[in-house]
Every structure is written in C-alpha cells, then in structure tokens.
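Dropping the structures in below, format is structure tokens.
Every number in this text was worked out from the coordinates using simple rules, so none of it is lab data. The shown structure was predicted, so the numbers you read here are calculated from the model rather than taken from an experiment. Cβ atoms are built from the backbone, for glycine too; each structure is taken alone.
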Structure 1
Amino acid sequence: MEKNNYSQEPVQHNFPMQHLDLLEQFVDYSVPADKYDELAQYDGSVVVARTVGEISARCDKEEANFLALNLANDISLGKKSVEEARTYYARAIKEMMQGKMDPYLQKLHFTTGGNTKFADQQAPSM
C-alpha cells in the first residue's frame with residue numbers, strides 16, 4: 001500500500017481559482033452522516049473524519065480555512081445548499097483579494113469540541 005502524502009505535500013486546487021492547498025487545520029466537529037455527500041460536493045479540501053470526530057479544511061491561507069469550515073457548518077446544519085456555499089466562498093475570496101474581510105474569513109462562527117467521536121457499533125456476529 002502506498003503512503004498518502006496528502007497532508008505533507010502542496011496539492012493543486014482549482015476552486016475558486018488555481019492555488020496550492022498546503023495548510024490543513026482540524027477542529028473537533030460531528031457531521032450528520034446524511035451531509036457527507038453534500039460536503040464532498042461543496043469542497044474536496046474539506047475532510048470529515050467521523051470516527052475521530054474531526055473536520056478539516058486545507059487551503060493556502062488560514063482565512064480560507066475559516067471560510068471553508070464556516071460554510072461546511074452551514075451545510076451541515078441545512079442553512080446553505082452546496083451551490084449557495086460555493087457561491088459565497090468564491091465571492092468572499094474575491095473580496096478578500098480586494099481588501100474586504102468577510103466575517104467568515106476571520107474566525108469560526110460555531111462551537112467546536114464536545115463529544116464528537118463516533119465509535120460506531122460492533123457487528124452482530126463479532
């Protein structure tokens with residue numbers, strides 16, 4: 001089996017424009033299982049680790065990671081659709097490049113921590 005160097009090597013990412021994903025940040029967070037597909041459609045650089053109880057974002061700037069995680073939270077809570085989140089993300093990054101800092105770029109707007117791990121259940125025949 002090959003070792004995955006995803007967390008160690010910069011990775012080309014083309015959303016919302018070409019850049020290198022290289023800064024991955026994690027928070028304790030529990031994502032409803034029925035939201036995983038939506039999060040994958042939203043941004044491939046947002047990764048959910050259900051057993052560990054973490055969500056991470058990987059981009060080139062900490063501000064972009066705050067934005068990605070805040071929008072992932074909105075999707076998880078049903079506050080935004082995938083398309084709404086992608087549109088918001090692209091707009092906020094464009095505005096950041098022009099010197100305007102959207103609140104979602106500045107900090108997390110949700111609570112992290114608590115009992116976020118998911119140990120699952122043992123198979124019946126075990």
Structure 2
Amino acid sequence: MVELWVVISSFQACGNSLTPMILMVGVNIVNIILNPVLIFGLAGFPAFGIAGSALATILSRGAGLVIGMLLLVRYSSHITFPKTWSLDLTLIWRIFTVAIPNSIQSGLRSGTFLVMMAFVAV
C-alpha cells in the first residue's frame with residue numbers, strides 16, 4: 001500500500017522517526033494477530049485460507065493508513081497544509097523531472113527481476 005509508505009515517509013522527512021516506527025509496529029502486530037484468525041477461521045470468523053492472509057494485510061495496513069493520516073493532519077506541528085490550493089506548474093514540472101527517471105529506473109529493476117525469475121523458474 002503506497003499510501004501508507006507516503007505517510008510514513010512524510011513523518012520521517014520532518015525528522016519524526018518515532019511515530020512511524022510505532023505505527024508500523026502496531027500495523028505488524030495487528031497483521032500477525034489477524035493472519036491466523038482469517039486464514040484458519042478462528043474466533044467465529046470464516047476460514048479464508050491463503051486469501052485470509054491477504055485480507056489481514058489489507059485490513060492492518062488500511063487501519064495504519066487511517067491512523068497515520070489522522071496523526072499527520074491533526075497532530076503534526078512540523079507539516080502545515082495550506083488553507084487554499086493553487087496550481088503551481090513550475091513545481092509540477094520539477095516533480096515530473098524527478099519522478100519520470102525514478103519511475104523508469106523502478107520499472108527496469110522490476111522488469112529485470114521478472115526476467116531473472118523467469119530463467120530461475122525454467
């Protein structure tokens with residue numbers, strides 16, 4: 001879930017590493033608890049099998065995202081959000097000049113890994 005990573009990175013970019021650490025520890029604890037519950041159908045929940053693991057991950061990370069967003073918007077004194085929004089084309093261009101090469105690099109890394117796994121699988 002990229003959104004949770006963005007929230008975590010926002011805290012870290014402001015020099016706050018404790019809040020995202022506590023948030024991710026909580027997310028992982030909830031995920032560890034939900035995995036057997038949803039995989040094997042414990043505590044009255046239906047058994048979802050392997051899909052239960054995916055569901056546990058989505059639920060725990062979704063809860064972490066909501067809590068992280070609330071903490072980010074309501075309680076963070078390091079990050080201020082503007083009251084009014086305006087379109088800044090210079091900033092958009094600067095973001096794209098960083099994002100496009102980074103996206104290409106990430107795509108090449110993923111593509112290379114995919115090709116390597118195809119060779120290993122054969």
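Each of structures 1, 2 was scored by Kirkwood radius over Cα pairs in Å, for residues 45-84 alone; the highest score is held by 2.
Of structures 1, 2, which gives 26 when relative contact order in percent (Cα under 8 Å, 6 or more apart) is computed from the coordinates? That value comes from structure 1.
Could you tell me which structure in 1, 2 was used to calculate distance in nm of label points 7 Å out along Cα→Cβ at positions 69 and 101 as 3.3?
Numbers: 1: 1.6; 2: 3.3.
Here the read-out was taken from 2.
Consider the structures 1, 2: one of them gives 1.00 for FRET efficiency 1/(1 + (r/R0)^6) of positions 21 and 93 (r between Cβ atoms, R0 = 30 Å, to 0.05) as calculated from the coordinates. Say which. Label of the originating structure: 1. Can you spot which of 1, 2 the value 15.4, 59 was calculated from, given it is Rg and Dmax of the Cα atoms in Å? Structure 1 accounts for this read-out. Looking across 1, 2, the calculation of helix-only ellipticity at 222 nm (-39500 (n - 2.57) for each DSSP H run of 4 or more, over all residues; to 500) that yields -9500 traces back to 1.
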